[in-house]
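Down below are the structures I want you to see.
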Structure 1
Amino acid sequence: MKFTPLEIRQISFGKSFRGYSTSEVNAFIEDLSDDLDALVKENANYKDRLEKQARTITELEKAEGAMTETLVMAQKAMENVKVNAQKEAELIIRQAEVRAEEITASAMKRESQLSAEIMSLQRRKATFVEQIRSLIQGLSREMQWSSEAQTEEPTHFPQEAENRQE
């Protein structure tokens, strides 16, 4: 059976001739009532604190859940960023490889053109050198013939000599 401090204060006992001292019993009941009142208030305080802590725990659990969700979303976002960055890097590499192949092909084509030009110029040079040699040889032969012809032929032309003196 549970008693409240008020119920304890209102208890009355029957009187007897050789019973307990009424003042001592009343003092004990008053002390007991005060102690019980303090315990009830302390218990109520504990219940309030317990409820507050339970609410705090609930709020913290909700916050923890939200933080966990946020963390999971952040990890997923980070993974997406990483995957996208990797895809972008692969695309850049592929584009660079294609560009490098284009540049290499262009350089090879240009090299082929330059080689063909060099060969053409070398052939033209050889042709010119041969033509110059032929020309020099022809002129040399002509000079030789001319000099041979001058030494063999008299240079007497009477009319020409007279015309020159006048």
Structure 2
Amino acid sequence: MIGVLLAFLLVQPPPADTPVTMHGLGPLRIGMPVSALRGLGAVPDFQPDEAGGCHYWRFPQESQESGLGLMVVDDRLVRIDIHQSYGTASGARIGMTEAEIRAVYGPRMRVEPHPYTGPDGHYLIYQARDEPYGLIVETDHESGRAIMLRVGLWENVQWIEGCS
């Protein structure tokens, strides 16, 4: 019984109060190998067409659209997509208004039109200084509220359509 409970606990995503940073989320660390993801209970959504190609991992009880999307490139975690529950260590959360999020990050956060829903939908962009990490918050074009955020290696955070 204890073994089953322990196995169940190991395949859970981090608790919702775990802060997101540009370096990761709890035990999910940007740059970690897929073997470590597997050890935390994450599973691939699908196998890439080529070895080392881009694909997403997730926790079995979550879909990519409802929870965490774990982007893997060259067998390493490079980006985390957050669709609900989690907030950044600085205090930004899904559902906050654009103004609230910009107040958290100040003038270093730039605003750009969302590639598909602009000019009303936006990307709120924060790039780390002297590090290859970043954060992009997507806002809804109708409500002006955050609907998704992604953190990780700056190169991969900028990919508009995930692995596509």
*Given structures 1, 2, which gives the highest value for FRET efficiency 1/(1 + (r/R0)^6) of positions 46 and 70 (r between Cβ atoms, R0 = 41 Å, to 0.05)?*
2
*Given that helix-only ellipticity at 222 nm (-39500 (n - 2.57) for each DSSP H run of 4 or more, over all residues; to 500), derived from a single structure, equals -4000, which label among 1, 2 identifies that structure?*
2
*Source structure (of 1, 2) for semi-axes √(5λ) of the Cα gyration tensor in Å, computed value 143, 16, 9*: 1
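Once distance in nm of label points 7 Å out along Cα→Cβ at positions 14 and 94 is calculated for every structure in 1, 2, which label goes with the largest value?
Largest one: structure 1.
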*Of the structures 1, 2, the one that 2.89 was derived from, the read-out being Cα Rg over 2.2 N^0.38 Å, for residues 22-101 alone*: 1
*Compare distance in nm of label points 7 Å out along Cα→Cβ at positions 86 and 110 across structures 1, 2 and report the one with the greatest value.*
1
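FYI, it's all coordinate maths here, none of it is from the lab. Everything numeric in this text was worked out from a predicted model, so none of it was measured. Cβ atoms are built from the backbone, for glycine too; each structure is taken alone.
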